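Once you scroll down, you'll see the structures, which are given as C-alpha cells.
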Structure 1
C-alpha cells in the first residue's frame, strides 16, 4: 500500500505561499527554537514530507507566527544578524547562537540579548 505525504511544494500551495517558503521556514525555525516549524514525518533523498492530516497543524503554526512575531525580524534582530555576519556567522549559526544565549539568560528578552551581543562584538 502506498502512503501519501505532502512535500514542501504542495504544502506551500495549500498555505498560499511560494514553493520556497516551507524550506525557508524549516531552516529559520528549527526544532528547539522559540517557534519550531512542525517536524516532517518522513524525509526521502533530503526532501521532507508531512502526513496530509497535519496540514491544519502547519496552518496553525503559520497563524501563530504572524500573531506573535510577525513575518519580519525586529530591527534589533536584523542589526544582530548583520553584525554576526561581519564576524563570520552564517544566518543559521547566528540564530542558533541567539537561541543559546536566550536559553542561558531567560530573564532577558530577545531584543535585549541581541543588543547585548552587538555591544560585546562592537566594543
Structure 2
C-alpha cells in the first residue's frame, strides 16, 4: 500500500498544470477510497473515509478541466491497459509461491481480461 501512496504522492507533487493535477488528485481519491474500503471493518473512521472519498471523487469528476482530459483519451487505451494488467497478473501468478496468491492473481486476471473483452 505504501508504494501506491508514494506513487500517487509523486504524481500530485509533479503535476505541472491544472488538468494533470486534477487527474492525479482523481486517482489519489480512488486510492484513498480503495484503501479505506480494505480497512472499513476495523473502525467506523474507515467507513466514514470511504464515504467522504467517494463523495470527493464524484465532486471532482464534474470539473470541466478533468472532463476535457478524459475526453482526450481514446477508448482503446483502457482496453489496452486492462490487457497489460491481465498480463502482469498472469506473470505474478507464475512468481507466486503461496497458493492463495496464485488463486487471487488468476481470479483477478480473469476479470481484468473480461474488462478488455468488454471494451474491445
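Rule-based calculations on the coordinates, nothing more; no lab input. Fair warning: this is a prediction, and the values are worked out from it, not measured in the lab.
Values computed for the structure shown
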read-out	value
Source structure (of 1, 2) for volume of the Cα convex hull per residue in Å³, for residues 40-111 alone, computed value 135	1
Identity of the structure behind -28000 (criterion: helix-only ellipticity at 222 nm (-39500 (n - 2.57) for each DSSP H run of 4 or more, over all residues; to 500), calculated), options 1, 2	2
